[in-house]
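The data blocks that follow each hold one structure.
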Structure I
Amino acid sequence: MRILLANKFYYHRGGDCTYTINLESLLKQYGHEVALFAMQYPENIETPWSEYFPSEVKFSGGVENVKAALRPFGTGEVKQAFNRLLDDFKPDIVHLNNIHSQLSPVVAEIAKKRDIRVVWTLHDYKLLCPRYDCLRNENVVCKSCFTDKKQVLKNRCMKNSLSASIIAYLEAVKWNRQQLETSTDVFICPSRFMYDKMIQGGFNPEKLCILPNCADIDKAKRENYCYKEDYYCYLGRISHEKGVETLVNAAKQLPYHLKIIGGGPLKEILEEKSKEYSNIEFLGYKYWEDIKEIVGKARFTVIPSEWYENYPLSIIESLCLGTPVLGANIGGIPEMIEEGKTGMLFESRNVENLRDKIQEIVAFDFDYKWIAEKSQQRYSGEIHYKKVMDVYHKNNL
């Protein structure tokens with residue numbers, strides 16, 4: 001089978017990128033031909049398919065701003081590049097991932113007009129929320145745009161800017177539910193939570209299926225899953241919606257050592273506020289081999305999210321390394337954690353509850369090897385591949 005994977009970036013930038021790269025490897029492993037479509041970007045992995053990639057767009061002022069503002073609506077450059085790739089590769093399946101803004105859903109429209117089956121894995125809520133994360137500027141969880149996209153204008157959800165919010169609104173109008181459903185055969189929802197939200201947003205259940213993401217199990221294998229050191233950790237973007245500030249405020253009240261892996265807009269701010277607390281350590285960005293060592297030896301990881309997380313890769317990776325997870329009870333997170341077996345849950349945004357749960361999980365006796373083995377089986381490429389093939393062959397899950 002010839003499969004074309006599309007994602008706005010083609011390097012390990014976030015969960016959507018990592019899933020795309022893992023899926024590419026998995027499909028090739030089973031003998032399929034795979035092509036790629038992404039935006040030109042300096043950090044992209046080298047690939048012969050880059051000759052088809054449209055140029056990079058970014059908001060940097062002047063003409064670049066205009067170019068970036070037009071891209072979400074489907075520019076001529078993207079259309080020409082994608083059509084050329086379709087002509088040359090002739091895919092049986094076009095599998096979309098995170099394509100908004102830098103590529104746009106015009107690629108789904110083009111593929112469908114050629115009678116190519118279009119499958120779209122949803123990594124965020126962009127089809128329901130013009131801002132993509134279901135948060136207002138004050139970081140309040142919001143579902144107003146599910147049924148009325150004009151709310152993005154009323155609340156100036158995009159960077160508290162009217163002009164940015166107008167672009168987001170016009171994009172939502174251009175790529176409305178009817179247009180998206182016409183251009184897409186199946187929307188893959190990694191979580192039941194995402195599936196339910198898509199139905200709340202008016203999407204046809206017959207166009208939806210639930211298929212959790214997978215992981216590269218081989219890279220998660222360790223010699224001794226039971227060896228743990230005396231610390232816990234956070235892995236991910238250091239930003240408001242990720243709840244890292246809530247975690248830091250809880251950690252300040254406890255004697256346990258916290259290691260924070262990642263970067264983001266709040267890193268320097270939180271680092272400065274925590275400098276007098278020797279038990280809180282900011283490690284910055286790390287590559288996988290370091291992450292594997294740090295997360296693998298941690299007593300547990302904390303995912304303190306304050307937005308509707310879909311199906312976080314950080315949880316999958318932690319569990320496959322044999323490290324239990326203390327997760328916020330929001331979005332798809334509760335679906336991934338078995339209370340008292342693979343981790344625990346706490347009330348999102350609640351510092352006191354998080355503090356208490358950290359104390360509880362520290363004292364809990366987990367079977368780390370069992371967690372690793374169960375999770376590696378649950379998120380194995382073999383299982384994921386069989387289910388993806390069902391979707392490709394029109395047998396929705």
Structure II
Amino acid sequence: MTFSVTSRCIRPAERTRDIRYAVRDVLALADEVARTGTPMLYLNIGDPNLFGFRTPGHVIDATVAAMRANRNGYAPSSGIPEALTAIRARSAATGIRSIVHAFVTSGASEAIELALAALADPGDNVLTPAPGYPLYTAVLAKLGVENRAYDLDEDAGWQPDPQDIARHIDDRTRAIVLINPNNPTGSVCSRETLQAIIDLALERNLLIFSDEIYDRLLLGGAVHTATASLSSEAKIITFGGLSKVYLAPGFRIGWGVLSGPGDELAEYAEAIRKMERARLSANHPEQYAIAPALEGSHAFLAEAIARLERQQRITVERLNAIPGISCVPPRGAFYAFPRIELGIPDTEFCQRVIRETGVVIVPGSGFGQRPGTQHFRVVFLPAEADLARAYDGIERVARACRR
């Protein structure tokens with residue numbers, strides 16, 4: 001018997017069909033352009049260490065000390081006691097009460113995946129912001145759970161619209177995702193918006209996933225409110241980590257904090273613990289950096305934020321000066337999400353920028369955007385001279401598109 005090549009190919013799982021991750025998907029084209037000798041400038045990845053931001057010394061020292069002390073075996077599945085105590089204390093300091101469970105993971109990404117996997121079944125749906133971080137849509141696709149996008153209001157500084165969220169809820173809705181500060185727009189939710197979403201979640205008995213990984217990276221006097229600080233009755237899981245605020249994305253250390261009525265969350269908390277045990281543990285020695293990070297000096301943040309504020313101003317001024325591009329000023333994190341009205345799709349515009357300038361940006365369609373609008377995401381972590389080069393290139397392409 002003979003077999004065709006097609007019949008002998010290994011069929012991948014159906015769940016992988018719709019998985020996209022725009023931030024890294026653009027690298028295939030970028031690699032092609034780089035092979036031509038074009039100097040590249042990567043504004044697609046939110047990795048501060050690539051652009052001269054340095055992990056605080058006391059965070060590094062704590063990790064190295066743990067390694068030298070041979071804390072290199074498995075850790076407890078939920079995390080080491082010192083880390084969990086510090087996470088709970090930090091959460092309490094932000095106003096979060098009624099903590100039911102805290103757990104340490106391999107980056108906040110794993111915390112999000114564990115929490116979603118422990119919550120939703122195929123046929124359920126989860127509400128996510130558009131624009132929003134593509135990890136959520138990728139994980140939901142893998143789980144076979146429907147992603148329902150709700151729009152952020154660009155005209156209101158990219159605030160969530162509670163009325164739009166309400167329109168998407170049905171009997172199979174399990175959770176509402178908030179990203180605050182938001183990736184990719186850099187928006188920061190107002191206290192009033194958060195309270196309205198909490199009221200909606202309480203009314204419909206929904207869990208809130210509050211992704212607050214950028215909570216201390218605030219620009220221009222913006223104020224961050226921890227969602228769970230506004231209610232001890234709402235069922236909320238808050239995500240944080242060392243990656244962004246503590247400038248250590250490569251440590252792969254994140255966490256989740258589940259809060260709300262303990263009796264109503266007991267089964268869900270145990271489901272998360274089952275997921276934790278099934279994957280053994282997060283990185284062990286790096287967990288010893290959590291308490292020093294949360295409890296130690298934050299002096300490094302003043303310098304980092306001052307630099308980000310300068311680079312944010314350059315970004316907003318330069319992009320808003322380009323005909324056909326407009327940019328809502330970001331108030332947190334280190335991303336901007338400019339709108340383009342150039343008569344071409346965002347994917348085509350980004351491809352042209354990469355091919356013609358070597359500047360790697362990500363199309364807004366990879367993050368979700370209101371139908372009929374076009375955007376791209378830019379990371380403003382590079383030094384000012386590099387940003388100037390990037391925006392010069394973006395302007396050249398934009399002006400060429402208008403001819």
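Of note:
- When mean count of other Cβ atoms within 10 Å over residues 120-127 is computed across structures I, II, the figure 17.5 traces back to II.
- Test item: distance in nm of label points 7 Å out along Cα→Cβ at positions 112 and 256 calculated as 1.2, pick one of I, II: II
- Largest in Kirkwood radius over Cα pairs in Å, for residues 56-263 alone among the labelled structures I, II is structure I.
- Which entry (I, II) yields the derived value 36 for percent of Cα pairs over 18 Å apart, for residues 232-311 alone: I
- For distance in nm of label points 7 Å out along Cα→Cβ at positions 72 and 328 computed as 2.3, the structure of I, II it came from: I
- Origin of the value 13.0, where mean count of other Cβ atoms within 10 Å over residues 40-47 was derived from one of I, II: I
- If relative contact order in percent (Cα under 8 Å, 6 or more apart) is computed and equals 25, the structure in I, II: II
- Of the structures I, II, the one that 3.6 was derived from, the read-out being distance in nm of label points 7 Å out along Cα→Cβ at positions 184 and 360: I
No value in this document is a laboratory result; all are computed from the given coordinates. These figures come from a predicted structure and were not determined experimentally. Cβ atoms are built from the backbone, for glycine too; each structure is taken alone.
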